[in-house]
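Participant: Below, each structure is written out as structure tokens.
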Structure I
Amino acid sequence: MSRLSTLQPQTFHIAILALGGQGGGVLVDWIVDLAEHAGWTAQSTSVAGVAQRTGATIYYIELVEPTPGHEPVLAQMAVPGDVDVLIASELMEAGRAVERGLVTPERTTVIASSHRTYAIQEKMVPGNGVADSAGVLEIVQRESRRLVIDDMQALAVQHGSVISASLFGALAGSGALPFTVKDFEAVVERSGVGVKASLAALRAAVDAAQRSVPPELPTDPMLTAPRTLPERAASPRLQPLLERIRDRFPRSAWNWLGEGLARVVDYQDVEYGAEYLDRVAHVLAADPAGADGEVAIEAARWIAVAMSYDDVIRVADLKTRAERLARVRREVGAGANDVVGSEEYFHPRLEEAMGLLPRRLADWLDASPAVKGWVARRLDRGRRIRSNTLRGHLQLRLAAGLRRWRRGNRRHAEEVAHLEAWLADVGRALARDRALAIELLRCRRLVKGYSDTHARGSSRFDQLLRTARELLGRPDAGSLLGSLREAALRDADGRALSERLQALGLAT
């Protein structure tokens, strides 16, 4: 009687969810090589996602111990309730695996990275669309037989490798497969590519898997705390402004004022920083309870945001900074002698281009439709600029260099007028309803980005300013405006805000 007729061979069903560019295919090849080198039968299949972060590729591997004289029949894809090991290259992918039924408490060992790569749906939300990492982790822990989790991306970067190496090491350290760590290391050595770095990442992940330390979840990017106000400024010209913060503003707002000052000075210059403090002081002067720090904190935060609006000059400046290039090189793992190129996509509207012009010239173009149309046909289109080439870099630096003339251009005049109108509304509200005034300050969060993104945010911001005037005098005005602000931040098309306004019987 054959062995198969008396004893079923040992099998392992492995599902891997990996994003584009994370080396999921390499990880699959390593696992297949690991099994086949030991004489096992191995088969791998894959179902590709849509593209990069909008969809993960699902790989499926079946391993069968040696069956001399017999050919096992293997499945083509993962089946809910039949997965022994689930490997997820990112925390939310582990959650999606649970949702698909690929994780079962009595069977599945889950190996996952705790870091986040945000989905398109999370990024599209005007407010904080980031999914709840803690909630997903709790579900994965509850639904899996065993959970091995750590920041595999950080481990890989720390050792100059990629996440596929650290996930392979976590699989080795988990003991979920009947192979030794030495067997796993031999696979990497046979690959012959990036062996030293991959082995370092593998061994670090083995240690992390065997420690079973609770993971540090990624910090919510929307929850930021200001740095402590320094004793000394970075330059002598800034020192008087630092002393002014300590002498004339509530202590509770010092750190926020320091952050705001640094932001606007970096955006323009020291004189602009003095204007920033003037505006915050003007708001506090209108506050009957001026000693209270809440108004000062919100004014410090959102006036700084309003004064450092995104324009073509700012975008070009940020894209050519040395620290950005260093970060890109670090993220792609470039060596000291490697040439790294990047292609920047710009699609400023004609309004952005005209915003760079002196106001009188821009007004003249508005009054000359023929000339404006000629300019529009040449400027109002998307462009791709290779910032690592001399021509591309000079284009961006030329745009960034316009900062010295920013105060004289049309966009700045429009932004200042908008800012002053907003702060005038805040001042009027402070005299009658501090809660409403605080919510008015917080509404500035709606305005961000440039081009169409800025236009959409500004439109909703203006709508809330009009609504605030309508609400002034109602006892619940502050809470109502706060709920409208949250509705406006909920989606990109403004549907939630419109529904909320209709529910309250307010003008849309």
Structure II
Amino acid sequence: MNDFIRLSALELLKGYQDKEFSPVEATQAMLAQIERCNPVVNAYNLVDEETTLAFARESEQRYLQGNPKGLLDGVPVAIKDVFLTPQWPTIKGSKTVDPQSTLGKEAPSVAALNRNGAVPLGKTTTPEFGWKGVTDNPVDGVTRNPWNPDKTAGGSSGGSAAAVPLGMGPLALGTDAGGSIRIPAGFSGLVGLKPSFGEVPHWPASPFGTLAHAGPMTWTVADCALLMNVLAEADYRDTNAIPRRNIDYLAALEGEPQELLRGVHIAFSATLGYVQVEREVEETVRAAAKLLQSLGAEVTEVAPGFDDPLAAFGHLFYGGAANALRNISKKQRMLMDPQLVAVSEKAAQLSMLDYLEAVNERAALCERMAGFHKKYDLLLTPTLPITAFTAGREVPEDWPSTRWPSWTPFTYPFNMTGQPAISVPCGFDSAGLPIGLQLVGARFDDRAVLRAAHAYQLAAPLTDKRPELFYASSDETATERVGL
């Protein structure tokens, strides 16, 4: 069973094509792993084995008939509970959503998965309406870190992030309006890509507007590129989607690391000029920058030259939270995460001029980064300035701020600019918690981001290292394995 749950999506596809094993066998192994590990980390809030196995059996028949469908036939995928799935309710971690009202509807990413034969494993946990950088909600409780269940998995795509390292699915869907793919990828030790805004169609429109991106969360960069080939398929419902470019992201990864990095100019900034970073995090990411340089990239230590846009981001993001709660009554708000209610009610008091000032600052930041990328192909930073902290908290103990963006200064600026940004594991701190590096590219240069990330992962793979909880055997409970 461990053989199946440790395989990448590309390895699963090869096994299916070579008739070494079937989608049913692989899916059963992952469902068994969910049964063992999910009670510890709370990655999934909905698992429906009967429906999932029905998808797997259909895939198995297609392979037997020599007629597999699309790019992902038989590959299990975890789906964040903000994406509409026709067969399962989508409640976004909120007691205010009528589950029945969401059935029969399908998000573009889910539709693309279905067109390509993927097997949906279930829905993964999110904070209510995806509003914060950690994962807990009034319906499903707290999601925990796969490497240390006492710690947070990050958020808002924390359930998807907790699932992948534990073998509860090789691929997962996430969304990112301030770091919500990259934050949990950094904390939980997997790959997470926020594509260029508009590259992956997303519908219905997010209440967080053009800050919000949909994207892949995977164990390897190659799997990330494979999933991007699927998610980038056209869907007319997203009026913000850019014209389809039909880039084969997986083919773009072909070559050795030196070939992928030849002629690539990387700006490295450990602090963006204003961030306090934990020593172990900075040292680990510095080592990654040196490795990229040794592989042939031209690496220059330089900050992009903008001030912290936290206030402007807060107006835009929390304005989106207020928008999400626009039609929710006072009575319903009593059922919600009280901190979400508090920030949305505060944001509702913003004036139009306050909001437009933030829009102007965003435009200036976009212009600054567009000019920066005329000289540098990529910007390399830590994904986060810290490693994972105690689960169930919005900020670390004794933190000077009460709100989550205060510890995510490397992620939200690039939601404001709409640039592609990826988090890739690059090491662990002395407590065994993952550290991630972030690569940011010019708008619409997702290809360059994936190529550099893949080159790094080829040269410094951490993909054989799994959390202790991953190894829970069928004759012991997962909680026994990690000593809970």
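No lab work stands behind these numbers, since they all come straight from the coordinates. Not measured: the values here are computed from a predicted model. Cβ atoms are built from the backbone, for glycine too; each structure is taken alone.
Participant: 20.8, 62 is what came out when Rg and Dmax of the Cα atoms in Å was calculated for one structure; which of I, II is it?
Facilitator: II
Participant: One of I, II was used to calculate helix-only ellipticity at 222 nm (-39500 (n - 2.57) for each DSSP H run of 4 or more, over all residues; to 500), giving -16500; which? Walk me through the numbers on the way to the answer.
Facilitator: Details: I: -16500; II: -10500.
Structure of origin is I.
Participant: A value of 11 was derived for relative contact order in percent (Cα under 8 Å, 6 or more apart); which structure in I, II was it taken from?
Facilitator: Details: I: 11; II: 17.
Structure I accounts for this read-out.
Participant: Between structures I, II, where is mean count of other Cβ atoms within 10 Å over residues 97-104 highest?
Facilitator: Values: I: 19.9; II: 12.4.
Checked I, II; max of mean count of other Cβ atoms within 10 Å over residues 97-104 sits with I.
Participant: A further question on this structure: So if we calculate distance in nm of label points 7 Å out along Cα→Cβ at positions 145 and 161 for every structure here (I, II), which label has the highest result? Don't skip to the end; give the middle numbers.
Facilitator: Values: I: 2.6; II: 1.0.
Once distance in nm of label points 7 Å out along Cα→Cβ at positions 145 and 161 is worked out for each structure, I has the highest.
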